[in-house]
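> The structures considered in this document are given below.
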Structure P
Amino acid sequence: MHGMDERARLPIGDWLLVPGWGFGASVFDELRAVLPPAIVATAVACRAAVAAIDQRAAAVRAGEGPPFGICAWSLGATLAVDRALAHPGAVAALVLVGATPRFVAGDGWAPAMPVAEFDAFAAVAAASVPSAQSRLASLCAMGSADAPALARRLRRSFDRALPGEAAALFSDEMMQGLDCLRRADLRGRLSALDIPVALVHGERDALVPAAAAHALAAALPRARVLAVASDGHALPVVQADRLAATIAEMGGASRRSQPETVSST
């Protein structure tokens, strides 16, 4: 563990990019285009996030790589926090976008989506994942300038069933993601996450109230909120420059230009 602690103090050049429910890696195209050369960014689909984080963490424990950073959005942020807690020392920093400790209201938690509203969305997804994804694109775009154009851009970035993948299996994985959103409650675990965390949050977010980000920051040992007054939930697309600068600051890389290495799965 001592060796891992030493590596955690090095600049963070390796980052994993994790999107929200229903999205694929391409939602981070704008962000990856403006990351500094020192940052190697790998984007994954949301449904592949847990496996990707666990694999990276295993490599760190085996001495096959340094601790890494995660920039994660919405459900991806929930998964990133959960897995960072499960792998102490492997994740060196987090940039969380549109994050909340609990997505659905209840159990003394108010800044969240009402249960009935969430259940109605889940019912749409159970009948047709593409219909739910299309609805989600509109919700994510709310609060941003030219919301219809932004919603069209987001619809191009949704995860789809892979060639040869059964539609029923894809739908099951999407529903598992919604079940995670319904059940996840990070509030009692946050004090153990003693790494730098930047919470980038749109003050016009129609899905996750800004108050949730402030509550999350207050519960984390080393967190700060970076509020975006002009936008809503779709910050990976509309605030790519701001996110790139935050990642560069957290990772110790200050220059911006086209990345030398960008990969996605």
Structure Q
Amino acid sequence: MINFLSSFNFTQIEWLLLFLGAILIGANKTGLVSLSLLAIPIFASIFGGKASSGIVLPILILADIFAVFSFRKGVKWKEFLGLMPWAICGILIALLIGNFVSDKLFKLLMACAVFIVLIFLVYKEISGRNFSLKSHWYTNAAIGLLGGFSTMIGNAAGPIMTVYFLSIDLDKDEFVATRAWFFWVINLIKLPLHIFVWQTVSIRSFCFDLLLIPAIVIGGLIGLLLVKRLPEKPYRIFVIVATLVSSIFLII
């Protein structure tokens, strides 16, 4: 074990940052949404861009397991099933053309899409009007394709999926549960592609991810504790603000 740990040659600060990143991912999965986008730059700065995607993906899956176990009820299966085929198409498109897309341009376009829906949500919250987006096939197609593409390229689908689930008026429990199950299935679909096609996940990297399980659990428990204490309205405001901040991180 000691030889395995020393093989990574991390400083104490880097180990602390990696555990912090895992805590943020765990908390993100149990309701403190958008924190994972703050964690992704931590892993990228230590492992490098493409290599970090293979490190982060199993961490996300481990955190997803914690989340779906905690939120076994409340999933809106109609919305889940409506998005899933399109999201898979988005993943496959990213697999084929992802290397030819400018990362900077893609992040800018995705941030713009998030900002547009955020404006809709903020106006709705301020005005108090009772209207929402409808889950039609074309909205499922647009959101699913964008979500699938962005999660494959950079594990960065959180903001767009968050604002979409809020905009169709899911309550707090439905929002957290549907979001958790959606990303769990999507990340499981991505895993063999990262292993066999992009070759960014290996036995060594997965063993390293297992070391971060305590941090994931700590983050998950923090998320569960805080989300259960937050009333519906403050929680929606928190999600909107956190998503806005994390979307800004996409373009800086």
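Please treat every number below as a calculation from the coordinates, not as lab data. Just so it is clear, the structure is predicted and the values come from calculations on it, not from any experiment. Cβ atoms are built from the backbone, for glycine too; each structure is taken alone.
> For FRET efficiency 1/(1 + (r/R0)^6) of positions 141 and 165 (r between Cβ atoms, R0 = 30 Å, to 0.05), the calculated result is 0.60, so let me know which of P, Q that is.
P
> Work out the source of -26500 here, i.e. which of P, Q gives that when helix-only ellipticity at 222 nm (-39500 (n - 2.57) for each DSSP H run of 4 or more, over all residues; to 500) is computed.
For helix-only ellipticity at 222 nm (-39500 (n - 2.57) for each DSSP H run of 4 or more, over all residues; to 500), the value -26500 is produced by structure Q.
> Comparing P, Q, where is FRET efficiency 1/(1 + (r/R0)^6) of positions 149 and 229 (r between Cβ atoms, R0 = 35 Å, to 0.05) highest?
P
> Now a separate question. So if we calculate relative contact order in percent (Cα under 8 Å, 6 or more apart) for every structure here (P, Q), which label has the highest result? Walk me through the numbers on the way to the answer.
Working: P: 30; Q: 38.
Checked P, Q; max of relative contact order in percent (Cα under 8 Å, 6 or more apart) sits with Q.
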